[in-house]
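Colleague: Below you'll find a set of structures to go through.
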Structure P
Amino acid sequence: MNIKTWSIFLISASLSNIELYFTPEDIIDNQLILHGEEFNHAVKVMRHSEGGIIYITTGKGRIYKSEINNITRQELIADVLEVYSFENRMKNIYFCLPKLKSQERFEFALEKCVELGITNFIVFESERCIAKGERLERWQKIIISAMKQSLRSYLPELETVKSLNQIISLEGLKILFEQNSDKSFKDFKIDTDRKYFFLFGPEGGFSDEEIKLVKEGERYKLGNNRLRSETAITTVAALLTA
């Protein structure tokens, strides 16, 4: 197997025109298998056939250039030809997202963050948010779709917690965004040896009690104007991954 290691900065030049597929199954005997929706899209929509070249990721940091060996009624089996490995530059970054009143806006923020390269999400319930339950299966589909669309090789992880307090108890630096902070986020620098939790408030902002919980966190200002939650989330993602 011919393994090639690529810098993540070169993906636009080397793999920009590919269509990426995802399988949760690891490579076995130098082969990868597509099932379900990925199989249907590859075979019935894109009309891939035996002998053709296809690119697949297992969501663990690699993209596999593969040749289609066999297509059955429910499976596409491909032989791996080359492996492209990537570094996860955002592995120590956790985006803590509140459940928003608008599911559409929440899903927009989640999708754009994945496209920009954020790989860890914690969804929590805030005192001032009006939660309408969890849509984990839908969120997972959005994550997979955004990962493939942006040619990312790391499948982001998403977990849910009941309160901000559960996040505060985790080890790592907590980052809060406040309009009256005298520190601009443009000056923020990442230390790759530290773990960061970026805390985003809901539409009505954090309550006074929630703000008090973040005693040892750092406060930053994104700008002079007040931003919607989903705008703040995507802005921070863009600044971090630029």
Structure Q
Amino acid sequence: MTPQAFIHLPALLGRLTPPDDSALRVTPAVLAEWDTRAHQQGRGPDWRLACEVREAARQAVLAPHPPGQDLWVYAYGSLMWDPGIRFAEVRQADLHGWQRRFSYRITGGRGSPECPALMLTLEQQPGCCTGLVFRIPAADVDAETTLLWRREMLRDGYCPALLPLSTPQGDVTALVFTANTAHPEYVGELPLHETAATVATACGPLGSNRHYLEQLASQLQALQIDDPYVQTLWQRVQALAG
């Protein structure tokens, strides 16, 4: 990540985890570690999608993307502070018709079987979700999206799609990971008090649910992005902590 990549958003300099330092840059070695941990937790081999199934899905989603062109990737959650991919440019971006919501109840990641967490996704709702969009150079698209698919599509929790976004520098089409409402862990939008109670207490191998929300709220604030849902939820979680 060179300083030139942040020309549109200098406030982001120093606020992103470098790809090589990211625990979420899911190389084969990292995936093997996750498999070992899943086995130790008593999960079967089907705890995640088979590699060939995941790869076929990646190729199908990216098939409409013109070969030899850069690819934009939209970030609305942890990708906003830990993208785990190499990119040449980042912009602020608006995705119309979608909103952030904690809509998955998960027993891994930032939760456990004893204390499940809630995972963030995008719900199709009126309004707009403001986040970031990263440009991957054409030569790196295959390698970087392979890593990204291991991270985001490990358990088929999202419906990835190429969607139009607006940025201050012009419109782009980007890869976006939206809610998979047919997934067994999908619970939809819960009452805010229930969401806050879960996020305030859940913890797993990747850290606490609360810390995830705190990082999200902090990054949105640093970028002066207004998201009433995230702001209100964070206030509720803080209040529960006393």
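Colleague: Of the structures P, Q, report the one carrying the highest value of Kirkwood radius over Cα pairs in Å, for residues 103-150 alone.
Modeller: Q
Colleague: Given a value of -9500 for helix-only ellipticity at 222 nm (-39500 (n - 2.57) for each DSSP H run of 4 or more, over all residues; to 500), calculated from one of P, Q, which structure does it belong to?
Modeller: Q
Colleague: Among the shown structures P, Q, from which was the value 23 of relative contact order in percent (Cα under 8 Å, 6 or more apart) calculated?
Modeller: Q
Colleague: Between P, Q, which one scores greatest on FRET efficiency 1/(1 + (r/R0)^6) of positions 63 and 111 (r between Cβ atoms, R0 = 30 Å, to 0.05)?
Modeller: Going through P, Q one by one, FRET efficiency 1/(1 + (r/R0)^6) of positions 63 and 111 (r between Cβ atoms, R0 = 30 Å, to 0.05) peaks for structure P.
Colleague: For which of P, Q does FRET efficiency 1/(1 + (r/R0)^6) of positions 47 and 207 (r between Cβ atoms, R0 = 41 Å, to 0.05), calculated from the coordinates, equal 0.15?
Modeller: It must be structure P, since only it matches.
Colleague: Next question. Name the one structure among P, Q that log10 I(q)/I(0) by the Debye sum over Cα atoms at q = 0.19, 0.20, 0.27, 0.32 Å⁻¹, for residues 191-230 alone of -0.60, -0.65, -0.92, -1.02 was derived from.
Modeller: It was calculated from structure Q.
Colleague: Tell me which of P, Q gives 1.7 when you compute distance in nm of label points 7 Å out along Cα→Cβ at positions 79 and 135.
Modeller: It must be structure Q, since only it matches.
Colleague: Identify the structure, out of P, Q, from whose coordinates log10 I(q)/I(0) by the Debye sum over Cα atoms at q = 0.07, 0.10, 0.11 Å⁻¹ was calculated to give -0.22, -0.46, -0.56.
Modeller: Computing log10 I(q)/I(0) by the Debye sum over Cα atoms at q = 0.07, 0.10, 0.11 Å⁻¹ on every structure in P, Q gives -0.22, -0.46, -0.56 only for Q.
Colleague: If Cα Rg over 2.2 N^0.38 Å, for residues 31-158 alone comes out at 1.23 when worked out from the coordinates, which of P, Q was used?
Modeller: P
No lab work stands behind these numbers, since they all come straight from the coordinates. Small disclaimer: the values here were computed from a predicted structure and weren't measured. Cβ atoms are built from the backbone, for glycine too; each structure is taken alone.
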